[in-house]
Structure I
Amino acid sequence: MDMATRDEKKKIVIIGTGGTIAGQSASDADLTGYQAGAIGVDDLLSSVPELGDYGPLESKQLCNIDSSDMTTDLWLSLSRLVQKEVAREDVAGVVITHGTDTMEESAYFLHLTVSTDKPIVMTGSMRPASAISADGPLNLLNAVLTARSPEARGKGVIVTLNNYLDCARDVTKQNTTDVATFASPLFGHQGLIQGGQSHWYYVSTRRHTKASEFAPLAADVRALPEVGILYLYGGVSAQYVESIKALPWQGLVIAGLGHGILPTWVEKEVKQLSIPVVRASRVAGGMVSALPDDGINQFLTADTLNPAKARILLMLGLAKGYGDKELQDAFNHY
């Protein structure tokens, strides 16, 4: 029996965490004033009878929240639950329904902390379940068929909405309300879904899942180090910078200007910190690479990770007890 035939007899586990895909509103024309996380994952599954074509399925509800309420503690719980499910012999893959506001962060966290080559697919929606032309049912169907696909193995965590497939490392939310919100602006979509099949065009060369040194999560990791983000802007005030510096961070990511640039006076302030500092950029695309003063200032660079994802990698590196060299190596390879 070949791999495809064996996997067809195994389960796809669907984990619900809430979000717009589980949202409801009093009006089917209300696309913004709804309550996220209003219905459970079993109700989502029952609303898409076509999912039966990709069974057997099993569902679990981790939480039912608006993803703006996602926490690092929930990331730890979600990672451990996914790790438990993919370790099962009777499971072919995992699908996670999630709100879109923090989906890219949750996806990247799982991308780094779950050790497996089985498909892990995240999906959600931009319109609540109660809306006219809700996009959730098709997104959920596409996520399950992708998790069932043998070609999805070994690609780490995949985000799929609006018929596209994106790598967890590179995907970002691009629009506040449009159904075509998710994209990978620097490298492009990994693939697409058409005619009931997933079609793949590139594979990320960066380390993840089975090749990740952060996966699976160590049993003694019960909380993640506190890492903040300092967002820079023209005319940034001294009071703002001082307030950020004063907080009890264990690491700091700077959403810098352009190529991760810090105003001269901010650079002088920040280099006095005795914690790891990572230069990232508030710009939507591009690479932040080393500058001559980074060695003097002991600044790290985020490569092509946006500030939110740089924060995740820094937290995991600090949880491992990494020093500056090991942390920079992580940014160079993940």
Structure II
Amino acid sequence: MKRVYAIGVDLGATNVRVALGDSNGRIIKKIVEPTVRKGDKYALSNQIISMIKRLVSPSELKKVRGIGIGSIGPLDIKSGKILLAPNLGLRDVPLAKPISEEFNLPVYVLNDCVAAVVGEKTFGAGKRIDNLVYVTISTGIGCGVYVNGHLLLGKDGNAHEVGHIVIDYEGRLICGCGKRGHWEAYCSGRNIPKFAKLLIEEMPQEEVRKSKLFSTGKSIEELTARDIYDAAKSGDKVALKIVNEVGRLNAIGIANIINAYDPTLITLGGSVTLYNEELVLEPIKKYLNDYVVNRPPEIRVTPLRENIVLYGAIALVFNPPPIPAP
């Protein structure tokens, strides 16, 4: 039997990943490079085209059935373009049309987390589960959802923008989208340091001065999410308090998902989760029952790890999603 391939693309705010895979869920090879942050509205599609040409040989390309893209959004999946990428400062970015024209192949574009949940259901922990949610905690926060075996999309394909759930009605922090109080503004990798600054300013300053967070001479403004989680792993009291409060807000966000979609399984991924599994999972499980109404599901880290969007993008080619009518 002739081997058939698919090209999968994971278009994130930090990196672009491109992989060649097959219908059995084997990733044959992949490349990764930083997402372009300058140029015109075709800069992202041109980057993807260049990466595909470097990864896939002409003979392999003849066996490719199509190209799946899991992308940051919000999106217009009917036209295959990014409407807004707040973490890149871009609007109205075409993906499907220029890439399809370049390779003369069908291109399927979904939100990266929606593609990821397709990957989880096709190749991962959700194979036999009809009510499934995947949540990423990374540069941003998002999710993908199956309810009773149906992939939720919405009128524009954006039925999963949970990073913009309001978890702080006072709106102390502004999200990258420009709105106040969103989950992503407090608990995403990019914004955890901003939330940490609010918390540190309310702590006893004598305790703060003793913290390992500032032993290298960094100011509050210079802290990263990695600094905070690394210090928490070493037992630093200030860092542990921050991680606990981030976890409490994550529990609120997860509870909202459970109350809305009633899943059997939630898998978590994204760089913040994958590098700090216990420090992310434990506070969620600790505080979840304070906020959830529906019976809590199993919550675990995705077995597909950092490749989950690529698996989903590959799966899209072999099982294209139903595109909603305008």
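Quick one: relative contact order in percent (Cα under 8 Å, 6 or more apart) came out at 20 when computed from one of I, II, so which one is it?
Going label by label, the one that fits is II.
Determine which structure produced the value -10500 for helix-only ellipticity at 222 nm (-39500 (n - 2.57) for each DSSP H run of 4 or more, over all residues; to 500), calculated from the coordinates; the candidates are I, II.
II
A value of 32, 23, 17 was derived for Cα extents along the principal axes in Å, for residues 51-114 alone; which structure in I, II was it taken from?
Label of the source structure: I.
Of structures I, II, which gives 148 when volume of the Cα convex hull per residue in Å³, for residues 59-250 alone is computed from the coordinates?
For volume of the Cα convex hull per residue in Å³, for residues 59-250 alone, the value 148 is produced by structure I.
Hey, FRET efficiency 1/(1 + (r/R0)^6) of positions 203 and 307 (r between Cβ atoms, R0 = 41 Å, to 0.05) derived from one of I, II reads 0.60; which structure?
Structure of origin is II.
Between structures I, II, where is Rg/Rh (Cα atoms, Kirkwood Rh), for residues 179-242 alone highest?
I
Taking 3.9 as the value of distance in nm of label points 7 Å out along Cα→Cβ at positions 67 and 227 derived from one of the structures shown (I, II), identify that structure.
Working: I: 1.9; II: 3.9.
Derived from II, not from the others.
Upon calculation of mean count of other Cβ atoms within 10 Å over residues 155-162 from the atomic coordinates, which of the structures I, II produces 27.0?
Only one of I, II returns 27.0 for mean count of other Cβ atoms within 10 Å over residues 155-162, namely I.
Every number in this text was worked out from the coordinates using simple rules, so none of it is lab data. These numbers were taken from a predicted model, which means no experiment stands behind them. Cβ atoms are built from the backbone, for glycine too; each structure is taken alone.
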